Structure P
Amino acid sequence: MKPEETVDYNFKVCWHAISRMYNIEAAKADITTSIGFVLLNINQETGTPATKIAPLLGLEARSLTRILKSMEEHGLIHKVSDERDKRLVRIFLTEKGLEKKEISRQTVKHFNNKVRQEVPQEELDVFFKVCGRIMGMIENKEIF
């Protein structure tokens, strides 16, 4: 079997192309793709517990810690201890963070609109269904 005929190869190559595209756009806004995804997952009204962000993005806690530290150093977020439970830290966006979140939101929205213009909904439905099945197989340890 040729590598380009394998499922994982196609996922990987496609994701790397998307990631490169997002990194080019993120660099224009002086952020990274990872920072953009974190920004998109922070609720500005209630703040988002730091412990909830990593699972949303499929990141290890260590990786998220580094990203949050960088975001704080660049003035994109600030941390607030929960009043009821001091062990819980909520992440909020600064004004600069809100601006970068909007840029990230528009970038993702633009990409999705372009894909939806080119790929019929029926094909996207099949794609989403296949992705869901593969993720379910992995999560349920049905692969190895």
Structure Q
Amino acid sequence: MKICGVELKGNDAVICLLSLSESVFHISDCRVSKLSVTNGNDTQSMRDFQFSFAKLMADYQIDKVVIRQRQTKGKFAGGGFGFKLEAAIQLIDGLDVTVVPPADLKESLKRNPLMIKFKETGLKQYQEEAFNTAYACLHMR
């Protein structure tokens, strides 16, 4: 199973592609580590983002997309623009998308701790939350 972990930050969807085979995870190479929208108030920009995301998932034959849920209220609440990106991803036809609460991710990581340090994965530092989301969800089945 190939999975794409997504963390939404501002106008970016930070992604990490992972697969799990015989209890060993594999980090898939990807041509991009994040997709951005320059103008979220423009309908065409949102359509372009949605098309690019869908094309990326099809090209890499992703089975499931998991998005780290953001808070809707409080000090660490996600911005309105991020919720637009989330909706654009969720509305892609034929794509299995799940939004996962941080508490569920934390519990999965606690039960299945990562055996290496994140720095050893070769990913960029800003991809850590997307990676953790994908890794945790691979072990939730």
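Quick note: the coordinates plus some simple rules give every number you see, no bench work behind them. Please read these numbers as outputs of a predicted model, since none were measured by experiment. Cβ atoms are built from the backbone, for glycine too; each structure is taken alone.
Which one of P, Q has distance in nm of label points 7 Å out along Cα→Cβ at positions 23 and 71, as calculated from the coordinates, equal to 3.7?
Numbers: P: 2.0; Q: 3.7.
Of the options listed, only Q reproduces it.
Among candidates P, Q, the computation of Rg/Rh (Cα atoms, Kirkwood Rh) that gave 1.02 used structure P. Assign the value -21500, calculated as helix-only ellipticity at 222 nm (-39500 (n - 2.57) for each DSSP H run of 4 or more, over all residues; to 500), to the correct structure from P, Q. Only structure P yields this read-out. If you line up P, Q by relative contact order in percent (Cα under 8 Å, 6 or more apart), the top spot, with the largest value, goes to Q. Tell me which of P, Q gives 2.0 when you compute distance in nm of label points 7 Å out along Cα→Cβ at positions 15 and 55. Source structure: P. Comparing P, Q, where is distance in nm of label points 7 Å out along Cα→Cβ at positions 63 and 119 highest? Checked P, Q; max of distance in nm of label points 7 Å out along Cα→Cβ at positions 63 and 119 sits with Q. Out of P, Q, choose the structure whose coordinates give distance in nm of label points 7 Å out along Cα→Cβ at positions 39 and 127 equal to 3.1 when calculated. Attributed to the structure labelled Q.
Check the numbers for mean count of other Cβ atoms within 10 Å over residues 7-14 across P, Q and tell me which is largest. Numbers along the way, then the final one.
Values: P: 11.1; Q: 20.8.
Between P, Q, the highest calculated value is found for Q.
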